[in-house]
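All of the numbers you see were taken from the coordinates with simple rules; none came from a lab. Note that the coordinates shown come from a computational prediction; the quantities given were computed from them, not determined experimentally. Cβ atoms are built from the backbone, for glycine too; each structure is taken alone.
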Structure P
Amino acid sequence: MFTEIVFQTDRSHADALTDSLLEAGALSATVEDADAGLPDEQPLFGEPGGEPELPAWNRSKIVALFDDQSDADAIVTEAFQTAGLKAVPVLERRSVANADWVRLTQAQFDPIHIGERLWIVPSWHDAPADALQTDSIILELDPGLAFGTGSHPTTRLCLTWLESHVGPGQSVIDYGCGSGILAIAAKKLGAGEVVGTDIDEQAIAASIDNAQINHCDVMFSTSKQFEHVPADIVVANILSNPLKVLAPLLCSLVAPDGQLVLSGVLLRQWEEVAAAYQPFIRLEVWRSEEDWVCLAGQKQVATA
């Protein structure tokens, strides 16, 4: 058995408290937004290649895990003192049973059929019989610590768009590649040169592994190292705030007459995101699913 204790603190003490908990003997300590899912939820984003401007949330929730051999209360008391805190409100204390976390996590992901031909098959699954049809395209995927299993509506929307639009030999940039799923799908759909980039080095590692599993020649690099000529298709499945920040950069990566595809945008956010791109590329809602949208537009060639 393990013990999990949930605290609440403010932004200025969140990092110090998690560091102190780990140093005092906690197995793990994470910081979350205490207002997540509520009207006061606060997104934190940094510039590409950098850290968020704010280190935590106004109301930060600390989740600390302790094994059954340790004195959780003594560890907490020591951590408070080290962080310069007399006390932190305890929101919850709960027991966590031992489990095969890898197996439980893998059990959440089954093969997914997307669009007409695409199948996303986790690396620990056999492909279902329906995926073995002659015209099916199977993406074997192990997301690791990266985003992108095919289960989220934004990923499905982008994959469906790629299946409908990728032409033979077209170049593709997957910006914010996560697990590499979109870049690998584009390659398997007949694209020519395909590259992917992400701010997270773990995402790049997962993408490289997944490309190798799928025998795909795709080049991945971190956003700090990323340099590339404009491509026929640029796809970015991130979130609305960073997409707005990235508007000039992403549009510069689209070749003349090329297409830009964005997701990670809620239906209520699409007009605001499209407005950030309006000076460069006119975006419209291509399709929506579960309150998420996929935006797409073509870069017009300037005329004299």
Structure Q
Amino acid sequence: MQTNLLKGKLDLEKHGPLFALVVLFVLSSIASPYFLQTRNILNILRQVSYTGIIGLGMTFVIISGGIDLSVGSMTALVGGLVIMVLNYFGGGLIAIVLAIVFGILLGMLLGAINGLIVTKGKVAPFIVTLGTMAVYRSFTLYISNAGEFRSTSNLYPQLGMGYFLGIPIPVWLFFGLAALFGIILNNTRYGRYVCAVGSNERVARYSAIDVDKVRLIAYVIIGFTVAVSAILMSSRLNSVSSSNAGVNFELDAIAAVIIGGTAMTGGVGSMSGTVIGAIILGIINNMLNMLGVSPYLQGTVKGLVIIGAVLIQRKKA
């Protein structure tokens, strides 16, 4: 009997984010008659897909024992330069393909820069990414002269605003990448190495795991996810604001990861949890807007949710 109770408790802890999502979904349905409308649900999923995709990459970084505060500034820089490349080549279909390839490679390069400084420079990830956050934003402002990057293409917005089978393209990419990264995390050697490095770096080194390589790849992955999000965001708006684009993306991405059950200390986490965490944040923002709560107070609610998630993790430990 005691074993069954203990097993039930562990299962509840494991599926806690999902349980919280169900409860929040039910309460939101009661609080507003408009919540369950298909258009509203799709709008929530579209809104969370941008930071949610970044959150998937952040999951690898946090599980490996790191963190990345530069993702918001990186999003603005990649998105702005993608639009510049797009305009340079004329804005047609080939130009879009070239711009997307350029953006993906640039995002991975910027992520690799963070990873190399962390692994080879032996600098704390918090300090490294805090510094590159300022650097990437500064470059974005300088290149645009503190203005906007505007696309001249009529085809590009169809990527961010388009639908497939009635569901926005960013949502398909969010769930598709979550499935892919979930397989990598749970069913590959690299996934096991990421968890091992985050759990105990010294033991991982004694086990002949190349710790620096594992962490470097994690930062390259988050650079890739930032690039995907930047491309989707810039195509949806057909422009990028050098000062406002990507602001607080790092907060939303980290919040989604933590709410989803990934430990800030590293070693434990899941992609499904990050997806659930991102959707929880989206529903909270949506309901606050529907209930007429001041947008200046919404950050307070988000901060309290993050603190609560971390406190729950400490109690589990």
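So FRET efficiency 1/(1 + (r/R0)^6) of positions 214 and 262 (r between Cβ atoms, R0 = 25 Å, to 0.05), computed for just one structure, reads 0.55; which one of P, Q is that? Value 0.55 for FRET efficiency 1/(1 + (r/R0)^6) of positions 214 and 262 (r between Cβ atoms, R0 = 25 Å, to 0.05) corresponds to P out of P, Q. If mean count of other Cβ atoms within 10 Å over residues 78-85 comes out at 16.8 when worked out from the coordinates, which of P, Q was used? So the calculation was done on P. When Rg and Dmax of the Cα atoms in Å, for residues 246-293 alone is computed across structures P, Q, the figure 12.0, 40 traces back to Q.
Out of P, Q, choose the structure whose coordinates give Cα extents along the principal axes in Å, for residues 94-253 alone equal to 55, 40, 29 when calculated. The correct label is Q. From P, Q, which structure was mean count of other Cβ atoms within 10 Å over residues 110-117 = 16.0 calculated on? It traces back to P. Here relative contact order in percent (Cα under 8 Å, 6 or more apart) was calculated and came to 13; which of the structures P, Q was it taken from? Going label by label, the one that fits is P. Work out the source of 31, 27, 17 here, i.e. which of P, Q gives that when semi-axes √(5λ) of the Cα gyration tensor in Å is computed. For semi-axes √(5λ) of the Cα gyration tensor in Å, the value 31, 27, 17 is produced by structure Q. For which of the structures P, Q does the calculation of helix-only ellipticity at 222 nm (-39500 (n - 2.57) for each DSSP H run of 4 or more, over all residues; to 500) return -25500? It was calculated from structure Q.
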